[in-house]
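Next up, some structures in structure tokens.
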Structure 1
Amino acid sequence: MLLLPLLVKLPAYSPTWQALNDTAHSVLFLLLCIGFAAFYKLPGQHIITTRSWQLLWAALLSGGVGIEVLQSFIGRSASVYDVFLDSIGIGVGSLLYCAWQQKRASLAAIACALMMFAFINPLWVSYHSHLLHKQLPIVCNFDGPCPWALGFNQGRFKTLKPHMPKNSLWPNNNSEFGLLNYPAAPYPGIGIQNAFASWAGYKELCAELYWPYLFDSQIGIHIHDANFPHKSDKFDSTAALKPGANTVCISLEVVAKNVDLTAAKTLIYYKPAPKDAGELYLDNIRLR
């Protein structure tokens, strides 16, 4: 029964559900802590100085770290945040066990307050997802919420404000925009993850890009949905870049052949294997 959470996976078709999946770490280790404490009839008082409790905490934490190390060998990166969630679950489980043994409601209240730390990230994600849903058909224009825009595959990303000197390199753009500094590496870019409401009902995904060089180039576009990488639900394409301002649009009808538009998860704009380091500017990613 205590291992039941290992068999349960929430339907992570939204950033909020994905964050709640991570929070399940705390719930699992809470149940494990209470279960082992009850099974071995550990004392409900002076637990910090009790050796049996210390051994239980060490065993559970070692198990949490071991799970993360194991995941790093099977394709998922180890997460210090997941170990932090494990620790919260262990602490809450210990307090609830003591509250039960001592019949003290105050300990239970402290445990509930501590458990709220495990839900900070889902609440933050839910709030920003709400803001992103409200701003549709804009996906990201860098003037409003775009919390999941990050550098991808060695690409370095930052937002430039209108008054910054760099803005003079994009004439007639008086708003904030994204700057991608990329090295000579495979597919460096800007990745926007876990940021989308349903794209169903829209016909195109468009973005404004400024190419500050005097020669033609290309921009790569990658989209995948919540089923990726368990299924090959992804879309990849390239578009031409001319010197100066470019409007790059792709047909969502074509994207829908490979990607579930109701569960779009990740959008990446990248340079296809550039031979030299450089930079480009990105703004006004929108659906229409």
Structure 2
Amino acid sequence: MPTPDPTSHPERPDLDERRAYVPRGRQEEFIVPLLRSAIESAIRDAAATMAGRSDGRALDVGCGGQPFRRLVESVGYAYTGIDTQAQPGLALDHHGAIDGDLPAGLLDAAVRSPRGGFDLVLCTEVLEHVLDWSRAWTNLSRLLAPGGRLIITCPHVYPLHEEPYDFWRPTMHALRAFAARAGLEIIEERALGDAFDVLGTVNASTTPDPAQSGPVAWAASRAARRGRKLLHTLLRSRWVRRQLVPRSAAARGGVGDLYLSNFIVLTRAGRAAAAHGDVP
């Protein structure tokens, strides 16, 4: 079977995208709660900058199952979604890729909006699946209103998924560089998940099967599986995590040089920035 050419943006395989941002397996029990907490907090912070306005507009790029739609609408934004494919039972406002030609209707909506773009743009766990980063960042900047908020998350250490559309595991340095090229300014940035979260994710993604037949390999596999289960329990324990810190994190004064995901909030300066109350 030939490998799809990602550069041509063919129809992707059907995916059961999450409609609620909760873990769907042990592999996700470390990264998903961290992402949900950071994203939801950033959405509420963005809404607070609207200074009581009721005409805020939000764009969810790569919206999938639209897990944040309810929160976005509850804090006062009108929600718009764009993705390469629609999910069953969910309306999709615009069909397209963020690193391709943007739908004319989406560009018109941005231009005609009160502040010349969307006040809030979400691009969460999407950019690792986007091949042309230069074009994607340019489009994100075009769609964002001056003074608006762009929330981006992108994994740094995580197993391959949605292949062959899985291209990048960037560092925060890469996000800063592309943001600067796109004329965006950083409001907040942080790494999500420390080395223990990485260890827990790798452990949950690994099943130690016997390498050969025979009682020795079987016993080794059984012992390793028990150890795997115990390690998962320990790393998920809040009490245990309060007692320990990765050495690299202690040395660097943060999560360290091994972490799960990048989280960054950006804005675009411009004439309308003062209306949002967050950019001088």
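Each reported figure results from applying straightforward, stated rules to the coordinates on display, with no laboratory input. Every value quoted in this text rests on a predicted model; they were computed, and no experiment measured them. Cβ atoms are built from the backbone, for glycine too; each structure is taken alone.
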Out of 1, 2, which structure matches 17.5, 55 when Rg and Dmax of the Cα atoms in Å, for residues 102-149 alone is calculated? 1
Have a look at 1, 2 and say which one yields 1.09 for Rg/Rh (Cα atoms, Kirkwood Rh), as calculated. 1
One of 1, 2 was used to calculate FRET efficiency 1/(1 + (r/R0)^6) of positions 198 and 214 (r between Cβ atoms, R0 = 30 Å, to 0.05), giving 0.15; which? 1
log10 I(q)/I(0) by the Debye sum over Cα atoms at q = 0.11, 0.17, 0.20, 0.22 Å⁻¹, for residues 62-181 alone, calculated, reads -0.37, -0.92, -1.29, -1.52; among 1, 2 the input was structure 2
